[in-house]
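Every number here is computed from the coordinates shown, using simple stated rules; none is lab data. Given the structure is predicted, the values throughout are model-derived calculations rather than measurements. Cβ atoms are built from the backbone, for glycine too; each structure is taken alone.
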Structure P
Amino acid sequence: MPNYTSKMLSIKLNNFLHRIDCKATMIELATQHCCSLKRIRRSKNWLLMGSQSQLVEISDKLRQEKALWIAEAIDKALPKPTFSLTLIMKSNPAMTVNRLMAETGCTLIEARGAIDTAEGFI
């Protein structure tokens, strides 16, 4: 498992009560993972707060329980991992542009630049 920092993150869950089956189950899950789930003032929106590693664990558990909309909200709020496209290309020189884009989520321009740098053109 990747190393995550302990920075606290907040994820807004819009229309929370109308989109889940049991509020108590969700609060219990958050509590088990040392997170908090609280209502935002008097609105129908709730806030899930916890560290990045705790939220990743909750997201994995929610995927197993088919609560995908909450897992996707968590995934969108998590910081994206950083990596070197050039190092990826140097370690796997046979990788195509399309595969590099699919595996890393980079753009076509970024992928082509990484290939050129790895092959020594830049």
Structure Q
Amino acid sequence: MLPVRLFLIVQILLLAGFGLAYFIRPQETANLSGMLLMEPAAITDVRAYYGGLQLGLAAWLGLALARSELLRPALMLLVLLYASLCVARIGGMWLDGGAQQTFNLYAMLFEGVSAGLAFWLLRRDSTPT
């Protein structure tokens, strides 16, 4: 139970931090990965998708911390999302020749480790409370 809660707290802090960064400073944050936001519509899209989605996920994880019956679904969601991101990033790097994409390599490492930890926690205790 405690390892699951600690893992979720770390995820909440990271997701909320990046979500706020993308919402408040979308151009600067997007530029970390090499994106250049040229139009107001692109800036709004980054605020909504990168900022809002991560903030929403952090809120869901916070709700799971408050209601123990949601801990398992929260871990399942993290496994699915982080594994999907990691696989899509691998595919994108393969298609785009991404061996030199430092940002994506670090992001892929984070996503893979997070998916693996969430999966391990899910399997370790079949009913975390």
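If helix-only ellipticity at 222 nm (-39500 (n - 2.57) for each DSSP H run of 4 or more, over all residues; to 500) computes to -25500, which of P, Q did it come from?
Clearly, the read-out refers to Q.
Taking 0.30 as the value of FRET efficiency 1/(1 + (r/R0)^6) of positions 16 and 96 (r between Cβ atoms, R0 = 25 Å, to 0.05) derived from one of the structures shown (P, Q), identify that structure.
Q
Tell me which of P, Q gives 22 when you compute relative contact order in percent (Cα under 8 Å, 6 or more apart).
Label of the originating structure: P.
Taking 16.7 as the value of Kirkwood radius over Cα pairs in Å derived from one of the structures shown (P, Q), identify that structure.
It must be structure P, since only it matches.
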